[in-house]
Structure I
Amino acid sequence: MEPVLNKALKKLSERAKELECLHNVEEAIKTSGDSESILFKKLLGIIPQGMQYSTVCEARIKYGNTEYSTEDFCETEWLIKSDLVVDNNIVGHISVVYTQLIKQDKEVQFLPEEKMLLDNIASRISCWLFVLVIKSARKSQQQK
């Protein structure tokens, strides 16, 4: 019975880490104002912490012609990516990599929940970016 309990506790611990990550993303959005660079830099410290192996995890955010990444980011074969979409247009993406092999199966380094977490973060950031576009359009109309 103990192995089953340990497995369940590990899964619960991982889900708690993911929830904390999402909470921290929301907090970063609230405290970044309308600054993309401030938000993206905060997210680079938050996103790896939501992953199962955060000590060997790096992140990169590409938005338009701008790229932000953690200090040791380099593309590896162990990568997941989620698009940033504004008004049905892909405007960038968030990439997360493991810098070393964690599991023996090279095809499945990330848990399905980690991909879902990254997709949720990208969706939330896409909504925030869309709001910025609307604010900018409204501001330019008011100036006319």
Structure II
Amino acid sequence: MSHKDELTQLGHEAALAASPDQAILERVANPHPKENYVARFACPEFTSICPVTGQPDFAHLVIDYVPDQWLVESKSLKLYLGSFRNHGAFHEDCTVAIGKRIAETLAPRFLRIGGYWYPRGGIPIDVFWQTGTLPDNVWLPDQGVAPYRGRG
């Protein structure tokens, strides 16, 4: 299910879904729909599973969006992202699927996601996806995640 307009998780006990497809991403009305502004979510401890080896993968995700009529409800976003914990998918698939799911749920004016993945096989993989056009005169700061430099 893409979204619900009636909140079922906020203020209620809610468990992680078994998979991202089963997770419910909820939305709330934007109290400032005529304003252009950026909302940012950072998930520095995102995890998923390598579909080949079954080993865990780790990423720092940064999601920026300019809302229109809807905002993502943050508890449902946390539970949705957590549903990837036992989900087998490549870095590119996880990052793009998350961006597309949020965009489908919210229909924002602009959305971008940066997936800054920790090395797998000695190679860090960074994945970036966006939709929409950033409105004029909107401040969109750098995502603030330094390129991977190892231990030094």
Structure III
Amino acid sequence: MIKIIAGGKKHENWLKEAVSEYEKRLKHTPYSLEWEFIEEEKLMKKLETDWPFTGQDYVIICDERGQNISSDEYSAKLQNAFNSSKNIIILIGGAYGFPPEIRKKANFLWSFSNLVFPHQIARLIVAEQIYRAEEIARGSHYHHA
């Protein structure tokens, strides 16, 4: 299971429908999704004062200052974390992302693009890319490079 912690409110209705399509497809796979929504200020305080993750967690922070990688590379990162028995945690911040002291604690800083996206759209991108990563790992024809 992959846990996604997102700053802000729950999904807007338009987003809920799109994300739930990927959740259905990922059900009963190691890539199934669990969402946790935390008010942005509370999320930042929690991460700054008490980093809740351990060496058993592989923490990915979505951030425009991160590394831009291909879907194949992303799939390999997730598969390597699963193979190492790591819990995969993905953090999606709000409008201003995460401060440097939090970013440096992550195992991987992931940039989707040189473009900047609203956090609601970032959630959809994360869900779709997790599904794509699972399909790449399975060897399906969903992803064709």
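None of the figures in this text is laboratory data; all of them are computed from the coordinates on show. Computed from a predicted structure; not experimentally measured. Cβ atoms are built from the backbone, for glycine too; each structure is taken alone.
Taking distance in nm of label points 7 Å out along Cα→Cβ at positions 99 and 123 from the coordinates of each of I, II, III, which one would give 2.0?
Matching structure: II.
When helix-only ellipticity at 222 nm (-39500 (n - 2.57) for each DSSP H run of 4 or more, over all residues; to 500) is computed for each of I, II, III, which one produces -17500?
Of the structures listed, the value fits I.
A value of 2.2 was computed for distance in nm of label points 7 Å out along Cα→Cβ at positions 27 and 59; which of I, II, III is the source structure?
Computed on structure II.
Comparing I, II, III, where is relative contact order in percent (Cα under 8 Å, 6 or more apart) highest?
Of structures I, II, III, the maximum of relative contact order in percent (Cα under 8 Å, 6 or more apart) occurs in III.
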